[in-house]
Structure 1
Amino acid sequence: MKPTKVHWETLERLRETFLAAKPNAPDYWKRMEDLRDYDRTFGLRIAWKWDAVLNELKRLRWEPPGGDWLDWGCGSGIATRRALGAFGCEGVREVGLFDRSSRAVRFSGDEARKAFPRVTFRELRANALPPRKPVGLLLISHVLNELDEERRATLVRLVRRAKSVIWVEPGSKIEARALSGVRDELLNEFNAVAPCTHSGPCGMLTRGNERHWCHFFARPPEGVRADAEWQEFSRRLGIDLRSAPFSYLVMENKRLKREPVSQRNETRVIGRPRVYKATLKVMGCNADELEDREAQKRDVPDFYKSCKKESQGTLYRFGLAAERIKTVEELD
């Protein structure tokens, strides 16, 4: 990134627009340069989130089915480029790019063709739903806070047509809990792949858990926090570069008849563990419960150390005794 070469007034305007989070707001891409500035800055932060999700899918040995892909609400096309980079192009017939903004569709298409010249990219007409044909992989990124109830319902209907979906949102409580709600709407037709360790109702949405939400933190690449240009970006726009909070959902249609990826004896660690002088607490989600668990430093010293450094993974097998974590097997 070269923040010194971007238009700061554009980034400040976009930042204010994103924070306002108004459904059905006017198109905020005024010029193609807006998308270039975004792609070099905010877009890269979103790319870190996508990288975290895609790396987890690699760990699970999950791959999307072949056929056509669709990037819905494509923006600058970060999701498409990151997903193609992770999964490769083999078996992908074409990638549809859809956005309410014709500038966004054009920009994302141009950038995708530069990065993947052998892939066919189809720029779908703005403000029109994609044609009714099978979608192998549906990519959705950072759209929930821009949708009213009607458009959200329309998007969920589109998800139901897909064989698989990867959906990434900010890590805020509102968006994360809304995404959990979408997940539960789809359970009759879809199996959960990640971050869920099961395909039952979401524990976050059960009575008594209203204060919780399913979120994680993506770490930026090495050197970002020490980079003078990224520091300027952080200072001007008030953005914490230590990590990028996000929520996500990966599901596949039961019509694929694949063996479910999730397993009952795995626990997903939600958010950040709380580390104290000789103990720590983690919020864990598994097929049986959503529960805070405590561990003593002397029992799990390596896990304690990684949590203190905020370098821990998110998927574990915990051995319990007297309701406390006694053994830890990291699965990331």
Structure 2
Amino acid sequence: MTQAPLSVIVKTWHSGEYTRACLASIAEAPTRPADVVVVDLGDDDDTEGFARALLPSAGVDLVWLPLNRRLAPGPANRLALEHASAPTVALLDNDIVVPTNWLDRLLPQLEHTNAGLVAPARPTPALRYPGRDASTQTVLQRLVADTQPSGPAQPDTIVSVFTEGAGLEALGRAVQAENDIPKRERVGFPAFLSSCCLLARRSTIAAAGGIARPEFDAGYGSEDVDLSWRVLDLGLDLIQCNEVFVAHFRNASLRRNRVDVESELRVANQTLYALWRAPLLAWVEAQLESGTSPEQIASEFILRELAQRAVLCADLAARPSTSIVATLLEQSSLDR
């Protein structure tokens, strides 16, 4: 076992079966973090007992912070960061299961490149599942749905079926080959890296102004987009390392606790747009001037999100040079 100079931050909220699978995957990897800081938002004694038995025996220190009340991701991550010991941190959603090679591949990206943030690949609509006419996200979501009638999801079992028993590391190689994607790629504005699994140096986080701005403390969403863009403003790179492929069950805690995700995302996206309105509008204009097609610009995920929940379209429509992008984004919102 090799210990990495890294602290992992996990938040758990009435979804202990996912948290236990996440922690078990961390402990099973040959390279392990120095410590794991768990912010418990829901009085999960069973998972705390599981973690206290598992992690120290795997050579990993455990810091358990029992809040027993909801905190948004931003303030929860700020609290956990105060208790983390290592110079590098990994943010992990509790519904993430990592492959055995995750730290062996992700950490070197921070150590030997200009990277400010590093993230793995994960199931998305854009990544095809090897040998099937379906995306990796669709395949995983169907497996979760198939288990619901018989009771709570069993993440370990689902991951085993998802990988056809070969494990996430092998599936990751197959996904990379199936989709012909590079081992690593830079992500530029206005794209971003999700904080569902995200590595950063503490010094980078401090230089960027903190792990999450208080403006996003009201609820779920967009604080990771804001962090990504603040890190880009430092002149650092956002790196997606496609050699690592994690299982991500997406919003398991939010579903379990019946959070109105759409309402919270609307507020968060409006906050994000208020903070980044000028750079976003300037980016659209610059892309059009450089010859990028309006269709390609309108395909950017975050622009479609902001068109649906903020006033991006109105601002673009008010400028003759960008009105065509507004029209395409409005049509995209109607088609969703």
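If Cα Rg over 2.2 N^0.38 Å, for residues 30-133 alone is calculated from each of 1, 2, which structure is the one that comes out at 1.05? Derived from the structure labelled 1. Structures 1, 2 were compared on distance in nm of label points 7 Å out along Cα→Cβ at positions 54 and 118, and the highest value belongs to 2.
When relative contact order in percent (Cα under 8 Å, 6 or more apart) is calculated for each of structures 1, 2, structure 2 gives the greatest result.
Among candidates 1, 2, the computation of mean count of other Cβ atoms within 10 Å over residues 62-69 that gave 19.0 used structure 1. Looking across 1, 2, the calculation of Cα extents along the principal axes in Å that yields 59, 49, 37 traces back to 1.
Among 1, 2, considering only distance in nm of label points 7 Å out along Cα→Cβ at positions 222 and 254, which has the greatest calculated value? If we compare distance in nm of label points 7 Å out along Cα→Cβ at positions 222 and 254 over 1, 2, the biggest value is for 1. Source structure of the calculated read-out (helix-only ellipticity at 222 nm (-39500 (n - 2.57) for each DSSP H run of 4 or more, over all residues; to 500), -14500) within 1, 2: 2.
A short reminder: the numbers here are calculations on the coordinates, not readings from a lab. Just so it is clear, the structure is predicted and the values come from calculations on it, not from any experiment. Cβ atoms are built from the backbone, for glycine too; each structure is taken alone.
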